[in-house]
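No lab work stands behind these numbers, since they all come straight from the coordinates. Not measured: the values here are computed from a predicted model. Cβ atoms are built from the backbone, for glycine too; each structure is taken alone.
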Structure 1
Amino acid sequence: MSDENETSVFDVLKRISDNEWEVPVGFKPGMNVPGRIFVSESLLNMLEMETLGQVANVATLPGIQKYSMAMPDAHLGYGFSIGGVAAFDKETGIISPGGVGFDINCGVRLIRSNLSEQDVRPKLSELLDDLFKAIPTGVGSKSRLRVTDAELEDIFVHGVQWAVENGYGVEADIAHCESKGQMPGADPSKVSAKARKRGRPQIGTLGSGNHFLEVQYIDKIYDEEAAAAMGLKEGQVTFMVHCGSRGAGHQICTDHLQILTSASKKYNISLPDRQLACAPAQSQEAQDYFKAMVCAANYAWVNRHVIMHWAREIFESHFANDFCDLGLDLVYDVAHNIAKLEEHKIDGKNTEVYVHRKGATRAFPPGHPDLPEDYLDLGQPVLIPGSMGTPSYVLCSTKDSMEISFGSACHGAGRVMSRKHAKKELRGEDIRDELSSRGIQVRATQPSLIAEEAPAVYKSSSEVVDVVHDLGIARKVARLLPMGVIKG
């Protein structure tokens, strides 16, 4: 049964409901809990056996609680699957960089405006050109912002608070960032000189891969009350920023993976995959990684905040003369690749656990104390971007999210084709022309990047979001269609 090469996912999984499937404990030796896959039957056809194997591997790790989970956008990742969620007991569990990923706190934020699609369309091309010039993109891109070593440490510790105090964004933005853009527990002494060197010139840069800045408009409202609470309405122009901790986060992960690989052996943790390198949660090695990871998370919030600030300036340069109030308010910012110490009710008892979300986003219910005051009765906004050229969605967490998935939802559409395969099969120029024919303009440093991120290489964002909605993790609020996209 454990021969992944000859067995199909349908042979392995037990159906729990229309969108819920179980990986039985017997699928792989050493599983402590079942796997739980949140996916529709049609999306299940796209799930690789290797991804199922990764879900089962995570279930073997010490101290895991309830299930090893995978969201509907799940696909093969490093150690954990992308879309993987797992919670480990604070005392008996572990912390693993593979459950966070190399792009620590890759995340997405949504900014609303008082502009309509009709206001922006005539100036869209010039707007995108100026955004593309203002915001550095691509591999190794460097920012026009230069920070000192002391300022970098301040960013690692204080996150978005540093950005606002230094003129990037406004005080009102802080409450609408997950964790207020500043996770506690950062320790810059756990960040190597190499990670600092890589991170210092990259604040305010998009990077490459699936990172983007996208100008959109809202074409459909599903929940009028929730949309009004977020300041969203049909026809309104918004923009999204999707990026993470750049070279700093990548190097922090790389550095601590080496340490935790040795620690796994030191603490006699049996690993089915060496990419799951980990250490007991309270060990020196695990805590050192966690403190460095927090530094990268805070850095990533600042990165998105600076990009948002520059994008606001470009919008103002194009529209401020015609409109007295552009709005340009931050709706919310969520992290994707992160581990957090949270309290969850497990077997009827409040338990502290390290929740690892790898390509998954937080989805806390109404009334949760970590939510901003204006969303307390509503529930947390959940932002699920589409692939380039497909819809993005705003959802709102429900009261059942904690019980279903440790308050977690998917983070995007999920790849079905590797970047290497996409570049071989597709031409960026063709994708650009096809999107242009649909009224979607694209800017990228080179055509191959457009091919890598073509809509065809991803699952349907609408189908992925429907799973989250139908399961009751979060309900749909608004659908956003792209007008213009800036890629790394």
Structure 2
Amino acid sequence: MASQSTPGVYIQEISTLPASIASVETAIPAFIGHTEIAVKDGESVKTIPTRITSMLEFEAIFGKANPEAFTITVEDTFPGSQGTPGKLDSRKITAVPPATPSPYKLYYSLQMYFSNGGGPCYIVSVNDFDNFPAKGDPTDEDSLMGGLEALKGVDEPTLIVFPDVIEAVLPETTGTVYKDIYDAALAQCESLKDRFVIVDVKDVTADPFADAQHFRDNCIGISNLKYGAAYYPNLSSALNYAFSPTDQTITHTNIYAGGGANDAGVHDTLPLEASDPVDPSVLKNDPSLYRNVLAEINKNYITLPPSSAVAGIYARVDRQRGVWKAPANVDVRTVIGPSRKVSHDQQADLNVDATSGKSINAIRTFTGKGTLVWGARTLAGNDNEWRYVPVRRLYIFIEESVKKATEFVVFEPNDANTWLRTKTMIENFLSKLWRDGALAGAKPEEAFFVRVGLGQTMSSQDILEGRMNIEIGLAAVRPAEFIILKFSHKLQES
């Protein structure tokens, strides 16, 4: 304030409003996997967490999906003989995808994420398609671990997703590499306390119970389970395989009903398209056949792990309802259905396991409703405190929001004025959450408490050592997982 040595009017502003807490984002996933390229503004972003907001931006930086090679056959049947075939009688076209499709699922997973309500996210490209090691090769574990380690230094992500991990690094008979990666991700969540892992359960057998046992015994450890949730089974998506017309070939056979040898492979390895558009052998010069072959190719749909769709659902539910709403009883978009049906009785074995407590959330199809996420448990399914996904994620949200907002207190006087200011700021934030429905209780004092002060949370020694202890208690709302309707007979009274 100016010196008051001269007669006049002086203005002094007095701050009466407490500081406020800004809510952090709750559903910013980081996808760690393999991409076609990793170049932004002419610089490599390999193993560098990169923020994107759309598929268009993803394609500009990381390219597209790895194209597949189909086995395409065209059988033309003629009524006449080989010498006098007559007019074409019928045509049969088949397009069979490869028996072992490419293990790179990140591009398709991003499509699923955005179509299910996803927004901004991070991509960590650990390798390109050409340098991918064999399934189960430990070097791929190293690259995925490197991507996870790179993510550790980025503050914004709140979810971790590994779209490639099942197909790419998990041999059918073991879960060692898979287990190492997910255990490391859960450990990172425990260390940073600001993120959560969405885990895919491998379809190993045709039996959901056997798959669950395999997962619990071989594919996940026993530590930090409250920081992750597992989903099963894979999803039969409505997405087509990527393919390049210039790389596709067909086998064309003429069949003569009237006699004579068939012309097997009369146009063997004929391309759908070629770099030379005037080449008369290019299938595209036969528009009808070209369209029919493309239509046959597009009848094939890719099967994907559910984690990316679930990440999109987390974002959608958080935006529409709040992080405290369970991301369950919600439709899964861009899918034909689960890769296998899970019955009511089978889900009982997935949802609750008295021995391990490793709950698995089922994705099921219901008549008239479509495909729904039908579970909201963390991997710590037997933990009364952290059993539910929305409870764990709500605490992460509140803890991170309060942590960032109270940083201004560092080096402030550790006295009653600072304590009151901090307490009021936190109470205002929690009151708003209570009004929004995040906390249980008829009154704010039943929903939460905030304590700070000498004799309450601190001793004289704490103050001498520069500690300001704040205690916060929350009554988080919990999902109604089991709805029990009780009916009885009522006797006639008149």
Task: When FRET efficiency 1/(1 + (r/R0)^6) of positions 339 and 419 (r between Cβ atoms, R0 = 30 Å, to 0.05) is computed for each of 1, 2, the largest belongs to - done: 1
TODO: Tell me which of 1, 2 gives 26, 60, 14, 0 when you compute P(r) over Cα pairs in 20 Å bins from 0, in percent.
DONE: 1
Task: Identity of the structure behind 21.4, 65 (criterion: Rg and Dmax of the Cα atoms in Å, for residues 323-466 alone, calculated), options 1, 2 - done: 2
Task: Of the structures 1, 2, the one that 14.3, 40 was derived from, the read-out being Rg and Dmax of the Cα atoms in Å, for residues 427-474 alone - done: 1
Open item on the list: By the measure distance in nm of label points 7 Å out along Cα→Cβ at positions 83 and 331, tell me the structure among 1, 2 with the highest figure.
Closed with: 2
TODO: Kindly point out which one of 1, 2 the value 21 was derived from, the read-out being relative contact order in percent (Cα under 8 Å, 6 or more apart).
DONE: 1
Task: Computed 19.4 for mean count of other Cβ atoms within 10 Å over residues 211-218 - originating structure among 1, 2 - done: 2
